[in-house]
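The following blocks contain the structures, represented as structure tokens.
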Structure P
Amino acid sequence: MSGSEKHADSEPLRVHREGAVLVMTLNRPAKRNALNQELSEALSAALDRLDDDPSLHVGVIAANGPVFCAGTDLTSGSGPRTDRGGEYGVIRRTRSTPLIVAVDGPALGGGFELVLACDLVVASRAARFGLPEVARGLVPACAGLFRAPDRLPANLATELALTGDPITAERAHQVGLVNTLAEEGAALDGAIALAARIDKNSPDAVGASLRAVHDARGPAEATGWTATELAIGRMMASPDAHEGVTAFFERRAPRWSR
């Protein structure tokens with residue numbers, strides 16, 4: 001292996017072009033692609049490039065390893081919000097370039113919220129989608145509490161938020177969260193194919209349409225962020241938040257306060 005290949009393997013995010021498509025691959029497989037500050041900043045920088053380069057027409061987020069993303073790295077945290085992207089460099093980003101996510105394994109917690117921040121979803125049958133925060137005495141803090149009900153039937157989104165149990169890729173495809181269902185290992189190929197269908201169209205028309213879709217969701221998103229901040233405040237006042245994270249690291253069942 002050459003020195004440049006070793007360096008690429010150590011990067012938290014691999015970035016390469018395929019024509020007018022920018023492919024960004026989460027690359028912390030040993031940590032289940034959990035989002036730490038280094039990965040969040042790298043993802044933010046790549047998305048800045050996608051937003052600012054007019055020769056790039058579509059972005060694709062994928063992941064290396066059997067887990068798409070397990071969410072925030074609870075050991076180190078995901079770092080502060082980036083100026084243009086917010087949490088993870090993507091959650092609050094204003095975009096006019098389409099972003100597709102290729103999910104070929106579990107997307108849980110912040111990993112699912114990363115999926116929900118994208119415009120289109122291609123998932124293999126190995127994918128799972130869930131919000132397990134309640135099992136750790138926490139609440140989804142990166143828009144899952146309002147974007148999940150926007151992309152899923154409200155009762156199913158509520159089930160995810162209250163039980164912490166994930167749903168399969170097949171179920172997510174049935175209810176419309178997943179645009180394209182692929183065989184295991186083929187999510188990225190499916191995402192590139194979907195990007196090609198977008199890329200044949202007018203970039204200006206695609207951008208204007210996408211901004212209109214995002215703008216129309218704006219008022220509901222503002223309300224959702226307010227409700228999320230209230231939920232976070234309630235949990236930070238509860239001893240369950242500390243107990244849930246402690247139990248996670250000690251690999252034991254949590255002992256809730258009541």
Structure Q
Amino acid sequence: MAFQTLFTGVGVALVTIFGEDLELDAPATADLAAQLVELGVKGVVVAGTTGEAAALDPEERAELLVAVRKSVPEGSGVPVIAGTGAPSARQAHRFTAAARDGGADAVLVLSPPGATEPLRYYEAVAEAAGSIPVFAYHNPAVSPPGIPVAALADLPISGVKDSSADPARLAETVSSWDGSVYCGSSAFLPYAGALGCTGGILSVANAKPELCAAAFAGDIGAQLELLPSHRFIASRFPAGIKELVAARFGCSPRTRLG
């Protein structure tokens with residue numbers, strides 16, 4: 001298949017802002033996305049794992065996508081990508097069709113739990129996506145077992161986000177497959193950049209986008225400065241990243257998960 005590179009550099013796995021009553025605050029989430037774009041992020045993922053997608057109703061997903069799409073409009077050069085992964089192909093198909101109709105530039109699709117051969121799942125997603133590209137999401141800690149590297153070539157996808165935090169797997173993917181590869185771990189961004197990854201899609205970019213970009217470009221000092229935030233987020237997810245975002249941007253730190 002013909003691969004499409006959606007963006008290069010650091011993108012953000014956007015948090016979803018909730019009010020004190022835990023109701024969705026789509027305008028605040030959209031404002032955060034716009035601020036992060038001004039600070040240099042190259043892509044925005046809405047309703048992904050960091051965005052607590054599992055706690056969002058379909059209507060909230062749609063509202064969130066519309067709000068972020070308005071704050072990061074087409075023509076800005078920054079794609080808005082919707083998370084549409086789900087436990088079943090039927091759900092993922094529905095979420096993907098809604099994201100396509102809602103103006104997403106692409107979809108990022110977490111592999112389903114328990115699936116050792118994800119081809120049929122991604123075929124269903126690709127059918128729903130139509131003309132917008134599909135990016136697979138390998139995160140075995142969240143949805144095991146994830147996607148075998150050898151399976152990528154058979155999937156109807158343009159790229160993959162790899163959140164395995166496994167440097168050897170990342171190297172194998174980049175060296176054996178021609179699609180876009182986005183690193184999902186902020187623990188070794190200079191390595192990912194030097195390896196030839198297309199970019200990163202990162203939780204910590206919600207609070208530290210400048211350091212993420214510098215680290216991916218090879219700045220070891222920036223990587224070392226990022227590590228405490230990386231560890232803090234990993235130890236208290238998703239509350240940790242919400243607290244970091246609240247400290248920098250004044251957003252509500254409330255979470256529905258965790």
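Here are some notes:
- With respect to mean count of other Cβ atoms within 10 Å over residues 57-64, the largest value across structures P, Q is given by P.
- For 29, 21, 18 (semi-axes √(5λ) of the Cα gyration tensor in Å, calculated) the corresponding structure among P, Q: P
- When relative contact order in percent (Cα under 8 Å, 6 or more apart) is computed for each of P, Q, the one that comes out at 16 is P.
- If you line up P, Q by distance in nm of label points 7 Å out along Cα→Cβ at positions 25 and 153, the top spot, with the largest value, goes to Q.
- Read-out helix-only ellipticity at 222 nm (-39500 (n - 2.57) for each DSSP H run of 4 or more, over all residues; to 500), computed value -14000, structure in P, Q: P
FYI, it's all coordinate maths here, none of it is from the lab. Everything quoted here is computed from the prediction, not taken from an experiment. Cβ atoms are built from the backbone, for glycine too; each structure is taken alone.
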